[in-house]
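Peer 1: Each structure below appears as structure tokens.
Just so it is clear, none of the values below were taken in a lab; they were calculated from the coordinates. Note that the coordinates shown come from a computational prediction; the quantities given were computed from them, not determined experimentally. Cβ atoms are built from the backbone, for glycine too; each structure is taken alone.
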Structure I
Amino acid sequence: MSDPRISPLPALVALLAGAAAVLGLLLAEQQWEVAAVAVVGALALLLGGKLGWGEGIHRSVTAHHRWVTPLVWLTGAGVIFVLREHNFELLMLCTVMLYMVAGLGLTVQFGYTGVVNFAAAAFMGVGAYTAAVLMTHTGLPHLLVILAGGVVSAVIGSVLLLPLLRTRGHYAALITIAFGILFRTFLEVNDTLGGPQGLKVPGMQWLGFAFNDSIEIDDETEWSFYLRYAALCLGLLFVAYHLVRRVERSWLGLSLDAVRLDETAASAFGLNGAAWKIAAFSFGNLLAGMAGAVYAMVTAFIAPASFTFGDSLILVSIVILGGLGNPLGLLPAALIVVVLPEKLQVIQEYRFLLFAALVIAILLLRPGGLIPRRAREYFPGVRGR
């Protein structure tokens, strides 16, 4: 229930400010406009940290979460509707949401369980190519194709489980890096999957609607066909986010945290560390594969160059920049990493240098990320005296 003693105003202001920032960044056309939005956003984050705005917003959201949470998703739908006639902006927004879904998978793997994965883009690629093959050669319903992309990605990821469980730290990271490189090489030499030229992907169809058809309102008004895809991406993000939050807040999340913090102590209390790592790694790859399947439908074309080690680094950068283990930080981080280089052409050629500098700066100055993960409350509502 809502707590009348705590004002809902901070939550509402933060929500409106976030929506305005997303729209401002996506709709800005001049370079100075993009830079201005970025500077204002950075100042807001810095001042919020110094003045304690984050704590006030957290208390407000927690006290009124029953209606604030649905309002957040309705605001997301409103942002999509505002962009209904903008093709490129909707495409970027779809990309941001799909990267957030893959980032949620990394959050479970890396943030909750401590399992490193530098091949997230490769697992997205597995889901994308699975969707392309199934949509081209079978009559499987396209919603099931999305699920199949995630399942195949999780199954192929199981190949890495044995070496991952037998190694630690940077050795485990090297295994995932090697898998990503091998996956791209396999695609480039496989003519059945299009080789380096890639594959065309049919458009999504559901309930008689062809997602690649424009939405004609009247003779003078036509909405972007990306509007349907944006709604699909928002729906997938909604499901993935709530699944991850349910895991985090349950005994499952507590077990994952225990394995990450001290696997030896966790095993002493009866937790099978290997089993929990297998579950986290598979679940994370499931989300990445589903995001990749939808990505293939949205872009209508996939190629090995779309799922490189550099793209995996982008996903890792989003998770670290936003706040390791905190799904709420994925949105601002994805906007910075995905949208900002597209809008600021002056930094386009130096984006990987920018990502590296941002991650280093965050690790040095704000190790918890833009929105750090809060300490787990084992007994919510009970405070020490």
Structure II
Amino acid sequence: MLYLCRLLNAKSKNKKYIMKENNYCVIMAGGVGSRFWPFSRNEKPKQFLDFFGTGRSLLQMTIDRFRPVVPIENILIVTNVAYREQVLEQIPDLRSNQVLCEPARRNTAPCIAYAVARIKSMSKGSHANIVVAASDHLILQEDVFRDVIAKCFSFIEKNDALVTLGMKPTRPETGYGYIQMGDEVSGEAMCKVKAFTEKPNLDLAEKFVESGDFLWNSGIFIWNLRTIEAALQEHMPELSRKFMQGADKMGTIDEDAFIQEMFPTCPSISIDYGLMEKAQNVYVMPSDFGWSDLGTWGSLYELSEKDESENVTLHSDATFYDSRGNIVTLPAGHLAVIQGLEDCIVAEANGVLLICKRKDEQQIRQFYADAEMQFGGKFS
């Protein structure tokens, strides 16, 4: 873990970026992070946690990443209403009206449509450049990342394009979706998207990586206000109409009441499935800036420093005997003595001890749901 901390605390090149007043950022921060249970909990999900001992939560790191390219007053955080105060506590220079509160969880398409409607009320005309990102991604080479965002802003200013960032795969990962690259765009480090693919099995993931035609789907999007509005109207007309009906309420004292009544009626659908897979003007920029979607214990294991037996210990003390390939995290002051264990997650937090094979970590969501059903909200 010391290795990661050194990378995260490394000084940037202090590169100067052109910060345009029409650059906007939308950060999606409403998830529970149940795949990181028991570390991530309902009351304090993973985006509010300091995973790496740097003194900064994942949300704070995300905000810091965008400060050089987007004015702080143009950063919007979309989250569940239950997390509003935590957002404002962690990001004290945000105004309260920069936190958009969802009264119900409805996946990424309604979340983005809400932010687009608000940005339209904030911006002058339809010339806002928007980057959309999750609050729980890790990016090690932040200057390279900001260079990519700046290039994408330039591209979408001149083209009616919906852009996503595709990560060059380093392994046959089954936990990410993939993007198949099409024709290159002349004079740009950009390709048309040929196809989106859901999370594959291992055999298919290996073929994707071997072909060289596929990228990991990062879930980071860049587009202009006019382009995303037109795309929503064409491909998700019902959702678009819902927000258009409240256009005059965005940014006013009537916004909250409108959202409270309308938002729960939105379909629960992702922006990938509802729009990106259908649109014809979708482009991908192949990128490599040390990205990881910190969505699982497996991704955290891959990023962490390991001992000679490939074991990882996070924020705690552990001794291993005849054990290999484990990831262990415990509360401060606790010691784990582990013998004869291979390729497992051992995580203790807030009264819950989880021991699970790393290959079966996709079942953690079900473990979480079962515990909630059996014990109520006591351990969720």
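Peer 1: Have a look at I, II and say which one yields 16.5 for mean count of other Cβ atoms within 10 Å over residues 188-195, as calculated.
Peer 2: Corresponding structure: II.
Peer 1: Then there is this: Which of the displayed structures (I, II) returns the greatest value of FRET efficiency 1/(1 + (r/R0)^6) of positions 236 and 308 (r between Cβ atoms, R0 = 30 Å, to 0.05) on calculation?
Peer 2: Looking at the calculated values, the largest one is I.
Peer 1: To continue, here is another question. Can you rank I, II by relative contact order in percent (Cα under 8 Å, 6 or more apart) and just name the one with the largest value?
Peer 2: Result for relative contact order in percent (Cα under 8 Å, 6 or more apart) over I, II: largest is I.
Peer 1: Hey, distance in nm of label points 7 Å out along Cα→Cβ at positions 20 and 204 derived from one of I, II reads 3.1; which structure?
Peer 2: So the calculation was done on I.
Peer 1: Next question. Quick check: 4, 13, 16, 14, 12, 10, 8, 9, 8, 4, 1, 0 is what I get for P(r) over Cα pairs in 5 Å bins from 0, in percent, for residues 268-331 alone, calculated from one of I, II. Which structure matches?
Peer 2: Of the options listed, only II reproduces it.
Peer 1: Which structure, out of I, II, was helix-only ellipticity at 222 nm (-39500 (n - 2.57) for each DSSP H run of 4 or more, over all residues; to 500) calculated from, if the result is -8500?
Peer 2: Attributed to the structure labelled II.
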